[in-house]
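Each structure below is given as structure tokens.
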Structure 1
Amino acid sequence: MRTYFTDSPEAAARIVALVLVADGHVCRSEIDALNHLNIERELGLPAGGFAQQIQTLCEDLLAGAGASGSIVSGVDELTLAAFMAEVQQPELQRTVMKLARAAANADLHLADGEFVVLNAARQHWGFMA
């Protein structure tokens, strides 16, 4: 997996992107919810930057999929902790959590994978449930 500078737009976007792909597919409603919240502006990404981060994350996940064939099989607790550690600024953490929750709730179903990512963020950043 790539590493990003602490509190960079890319580090923040990767966590939101991981919520999108955690259930195995990206729903239009999830993208619409994030666009409605102006995700690129909120995270300081250029136009098209969030789509690029989704693609980059998927490339990294596919490279680590190995024999299991599962795109998220390489995302264990240590990897999640490393992702969360790249976002340290409390205001940015709150923004990422707001966007990630919006994406997870957009299709009116919280998948197990989405819960795992949201819970990792909550625990790592010290947010209450």
Structure 2
Amino acid sequence: MLKKVMLYLMMLETAVKFLALTFLFSTDFERLPVAVYVSAGVTVAVGIILICKNIIKSVTKKELAVYYGTILCSIIFNLIYMKVFSRAEVSMLELAVIGTVMDILVAAVLVILTIRESKYVRVHVNSEHS
């Protein structure tokens, strides 16, 4: 269940970031610093690679946790970079590229749940009634 939620959320987040990046590139490239575009582009690239891998064969929870760790680092970097080096006001579309504190919270919770779940061993017992 957790893996499906992580996978679908990754697909949705990658698609939204990709569309927002594409729109910002085509309309007004200088609205955000280049470092923010690069950081968001790396996360989109990792997401696309994992989506393609999921089409070929199944993606593991560890790979999804790496994606969410990448998202976590990218959003923290983007927020700090925008706070320190850019005093511009950001729109909702730009927040889709930069990320929000809620994105950090969701990514951190998913990584923690993945780590916690991997510590336990699950045993399935088939009981046959004669």
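Where is relative contact order in percent (Cα under 8 Å, 6 or more apart) largest, in which of 1, 2?
1
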Structure responsible for -19500, with helix-only ellipticity at 222 nm (-39500 (n - 2.57) for each DSSP H run of 4 or more, over all residues; to 500) calculated and labels 1, 2 on offer: 1
Test item: distance in nm of label points 7 Å out along Cα→Cβ at positions 6 and 30 calculated as 4.2, pick one of 1, 2: 2
Which of 1, 2 yields 3.6 for distance in nm of label points 7 Å out along Cα→Cβ at positions 62 and 86, as computed? 2
Test item: Kirkwood radius over Cα pairs in Å calculated as 14.4, pick one of 1, 2: 1
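None of the figures in this text is laboratory data; all of them are computed from the coordinates on show. Not measured: the values here are computed from a predicted model. Cβ atoms are built from the backbone, for glycine too; each structure is taken alone.
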